[in-house]
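Where a number appears in this text, it was derived from the coordinates with a stated rule and is not lab data. Note that the coordinates shown come from a computational prediction; the quantities given were computed from them, not determined experimentally.
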Structure P
Amino acid sequence: MLQLLIILIIVALVAGAMGFTGLAAGASMLAKIIFVLMLIGIALVLILAFTGMAILF
């Protein structure tokens with residue numbers, strides 16, 4: 001998921017530099033959504049780890 005986030009940020013930067021603002025806006029919006037989902041997942045794992053409910057992967 002982190003790899004997808006980095007790719008979308010690079011696509012947004014390159015598209016914005018080349019003048020494709022619509023593509024840049026779409027890529028940055030998707031990157032923001034994935035970033036928020038990652039933050040929620042990390043927070044959930046940390047909360048469960050601190051309360052003693054370990055998640056086994």
Structure Q
Amino acid sequence: MATNPAGKGTKTIGINMKMEMAQELERRAASMQLSTGAYCKIILGEWIRSGKKLKLQEN
């Protein structure tokens with residue numbers, strides 16, 4: 001059985017997105033010398049802590 005490298009109480013998730021968005025996330029992460037995963041973790045954490053609601057709409 002494999003162990004989670006991040007430790008107990010964590011979960012790894014994967015998401016599919018349009019190539020353009022993925023490349024933008026990679027570009028921004030690289031500009032800060034972060035992995036894309038670390039960058040996403042930071043920006044999602046900041047958004048969740050902000051308490052702001054996410055408004056979803058169809059394009």
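For mean projected area of the Cα convex hull in nm², which of P, Q scores largest? Before the final figure, lay out each step's value.
On the way: P: 4.1; Q: 6.2.
When mean projected area of the Cα convex hull in nm² is calculated for P, Q, structure Q comes out on top.
Suppose helix-only ellipticity at 222 nm (-39500 (n - 2.57) for each DSSP H run of 4 or more, over all residues; to 500) works out to -29000; of P, Q, which structure was it derived from?
Working: P: -29000; Q: -15500.
Derived from the structure labelled P.
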